[in-house]
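Asker: See the structures that follow.
What follows is calculated from the coordinates using simple rules that are stated; it is not laboratory data. Just so it is clear, the structure is predicted and the values come from calculations on it, not from any experiment. Cβ atoms are built from the backbone, for glycine too; each structure is taken alone.
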Structure P
Amino acid sequence: MDRAQNLAALETVLEAMRTQQTDSQGMDHLRQAAYLHTIVAAMLSDQVACLPDTGKVCS
């Protein structure tokens, strides 16, 4: 996937989010997809400083 393809996919996800009910399971899936595409966009543009911080995963 290149940057243009990722951007197109993210735009599709964002457009779908406009028609979903905010409390639906579909919206949760769309939010997850948008989050992942945002991470991919940061990686593809070498902007790793934009990646979200993660907390400690394991105790």
Structure Q
Amino acid sequence: YFDSQHDHLICIDTGEVKEFCDPRIQNIKNTIEEVFNVEIYNHSLYFYGKKKKKKEKH
């Protein structure tokens, strides 16, 4: 369901891995290529987090 570019969110509580695609990351890649005069062939991006606790209703 993604093109070849996708990144990962890893839940440190459960180990669940979610893949996602955000077009802003492609924009960052393009900027890096322009600024440093390079061609990027691949990258990896991992976010690690936990689910937020639900707030109790009073």
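Asker: Given that relative contact order in percent (Cα under 8 Å, 6 or more apart), derived from a single structure, equals 41, which label among P, Q identifies that structure?
Answerer: Here the read-out was taken from Q.
Asker: 2.0 is what came out when distance in nm of label points 7 Å out along Cα→Cβ at positions 4 and 28 was calculated for one structure; which of P, Q is it?
Answerer: Q
Asker: Moving to a separate point now. Output the label of whichever structure in P, Q has the greatest value of percent of Cα pairs over 15 Å apart. Before the final figure, lay out each step's value.
Answerer: Numbers: P: 56; Q: 62.
Of structures P, Q, the maximum of percent of Cα pairs over 15 Å apart occurs in Q.
Asker: Here helix-only ellipticity at 222 nm (-39500 (n - 2.57) for each DSSP H run of 4 or more, over all residues; to 500) was calculated and came to -20000; which of the structures P, Q was it taken from?
Answerer: The value was obtained from structure P.
Asker: Given a value of 1.3 for distance in nm of label points 7 Å out along Cα→Cβ at positions 12 and 36, calculated from one of P, Q, which structure does it belong to? The partial results should precede the final answer.
Answerer: Numbers: P: 1.3; Q: 2.6.
Derived from P, not from the others.
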